[in-house]
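Take a look at the structures listed below.
Please treat every number below as a calculation from the coordinates, not as lab data. Every value quoted in this text rests on a predicted model; they were computed, and no experiment measured them. Cβ atoms are built from the backbone, for glycine too; each structure is taken alone.
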Structure 1
Amino acid sequence: MRGGGAPPVPTTSVFGRRDGIVGWRSCVEQPGASTQSVQTAGSHLGYGFNALVLYLLADRLARPEGQWQPFVPPRALRGFYKTVDPTRDRA
């Protein structure tokens, strides 16, 4: 979990447990009204080319300002994303 609390803006943290560079626990945000942590597969250096990450990023950037909603992948992609709540997910 990140120290210092969530940023003062709507935040979706994207991470992988097998990142290879950044410890995944440091990427998980505390649950809140405008925070979310989403786990997906991939490596740290591969995130910029990862279609799953790019899809999630496009979804986040398409949100109108002031209308943040948690990321919900389409049914066909749900198995590739996992929303993480640090109060429940301790692995």
Structure 2
Amino acid sequence: MNQTIRGKVVKIGNSRGIRIPRALLEQAGLSDEVEMKVEGDQLIIHPVRKPREGWETQFALMAANNDDQLLEDMIISEWDEEEWTW
């Protein structure tokens, strides 16, 4: 759905607001919390991205695939031998 929808800016107390149709909210993945910024003459609204969101699921998947093991056989390079201080 890539269509342009017009709306009105309405007064809400000392602020102003707009109503965003449900279809646009769902298409943009917006829920209760959003981040807003101005770029040029555009107001950009996007969902709040939480740091490390989804990590728990990814770690569980790694464990199920045995991808969470430590690398035991470290490859020592010439740089490690000459430049690195252990």
Match the computed value 70 of percent of Cα pairs over 13 Å apart, for residues 16-63 alone to one of the structures 1, 2, and report its label.
2
Could you tell me which structure in 1, 2 was used to calculate relative contact order in percent (Cα under 8 Å, 6 or more apart) as 13?
2
Matching task: -3500 is the computed value of helix-only ellipticity at 222 nm (-39500 (n - 2.57) for each DSSP H run of 4 or more, over all residues; to 500). Pick the structure from 1, 2.
1
For which of the structures 1, 2 does the calculation of log10 I(q)/I(0) by the Debye sum over Cα atoms at q = 0.13, 0.15 Å⁻¹ return -0.72, -0.81?
2
Tell me which structure, out of 1, 2, gives 1.8 once distance in nm of label points 7 Å out along Cα→Cβ at positions 56 and 72 is calculated.
1
